[in-house]
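Derivation of every value follows stated rules applied to the coordinates shown; laboratory data play no part. What you see is a predicted model, and the numbers here were worked out from it, not measured in a lab. Cβ atoms are built from the backbone, for glycine too; each structure is taken alone.
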Structure 1
């Protein structure tokens, strides 16, 4: 019996795979034999190695600015068809900046508008391969976020998009699912993870007693993209160690 988690011969694109959760997911696919591609905003992957906890072993890097609404179409034309598209781009603005129009627009553009732009751009290629889309949202999609209204609203929108695209594109042979991570130490969560009091308070609320890792999210993405999940579509899997219980 063949290994259902063997992605040899499969092409995977992780938007936002240059660091954090996206980088961990991309490396998970590469370790399972996939031809794994990642995007980031910087000109070269070397620009991430000192500043971020990134590893590009086995990955092919592409510069992509998702706020340029036409750029996903250019990338898709270069790489299509693909088998798996992971949408892991993300932005947040602290200091109540999301209550201002500029901060709101910045976060919505990255966390929601670009998710649809990328899904649309790769749609035809995914249909050729009976492909799979994984939209990475957040447990913040399901509860209030007092200081980050744009982040919460955009992630709720991304989680809703999972179901809408799954229903619309099932006829094209594309499965669409989501992952909603809880606390994972990344550059976006430093406001919590690098503050001892906040970090300890967060861990105390997690039944499994620890924060998640990018590798935890990779396991969920591998499962949802594999034949093991061939009858699953339109679902967002909460991967938070029980935090949301």
Structure 2
């Protein structure tokens, strides 16, 4: 293992960090970047073996319609953390000519929250789903929060259609099964996920409380991590017959 390599990792293995985390309160800014974003950066720098210059992140904000105000807030948080952050915007047209070549210049591709249903539709219209799959296979680190977490799995539950949560079953499927986000702060998510998993409408679900994340190498879950002490990561799966089993996973607290 090369010195500095994270446990269980090689520099080019496909990597996804799927989270309900990344931002934290900041005294002057709308938000700052927390330990989860620092982990994403560490993963990206491990792949590129970058020694000089600040970490480079690309934010994809499709799920919130490429909101310009939020993009500026992201840039401020990145500046304060010592990162360089740019954006891939798709509204009203892509802001770069060669999307794939552009994305390959970054250490980390970070996907923000919002409407996962709209994200999937727009990405597919622009072929970004296929581009991201190639980048993932080539070892580019993919990460994100909320919609930017669910999108990598086969599905989950979403408020994309309105206040009442509904299933989404046609996500990208880079990772097997379903994903639940904000499990401790949005009380309707857990019972709906349990029902959908029990009925077989969704596969086994990996679920994150606010402040936690799931680190995958390829399609294997390497570890659950948290920037909040006591936050839970759980697996929901079918047991015998119609029984639904929920299991707490070990969680490593990020410094």
### Query
Which of the displayed structures (1, 2) returns the greatest value of mean projected area of the Cα convex hull in nm², for residues 115-154 alone on calculation?
1
### Query
From which structure (1, 2) was log10 I(q)/I(0) by the Debye sum over Cα atoms at q = 0.15, 0.20, 0.22 Å⁻¹, for residues 35-138 alone calculated, if the value obtained is -0.62, -1.11, -1.31?
2
### Message
Say we calculate FRET efficiency 1/(1 + (r/R0)^6) of positions 123 and 163 (r between Cβ atoms, R0 = 25 Å, to 0.05) for every structure; which of 1, 2 gives the highest result?
### Response
1
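Here helix-only ellipticity at 222 nm (-39500 (n - 2.57) for each DSSP H run of 4 or more, over all residues; to 500) has been calculated and equals -11500, so which of 1, 2 was it run on?
1
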### Message
Starting from the value 2.0: which structure in 1, 2 was distance in nm of label points 7 Å out along Cα→Cβ at positions 19 and 195 calculated from?
### Response
1
## Note on the structure
distance in nm of label points 7 Å out along Cα→Cβ at positions 83 and 171, calculated, reads 2.0; among 1, 2 the input was structure 2
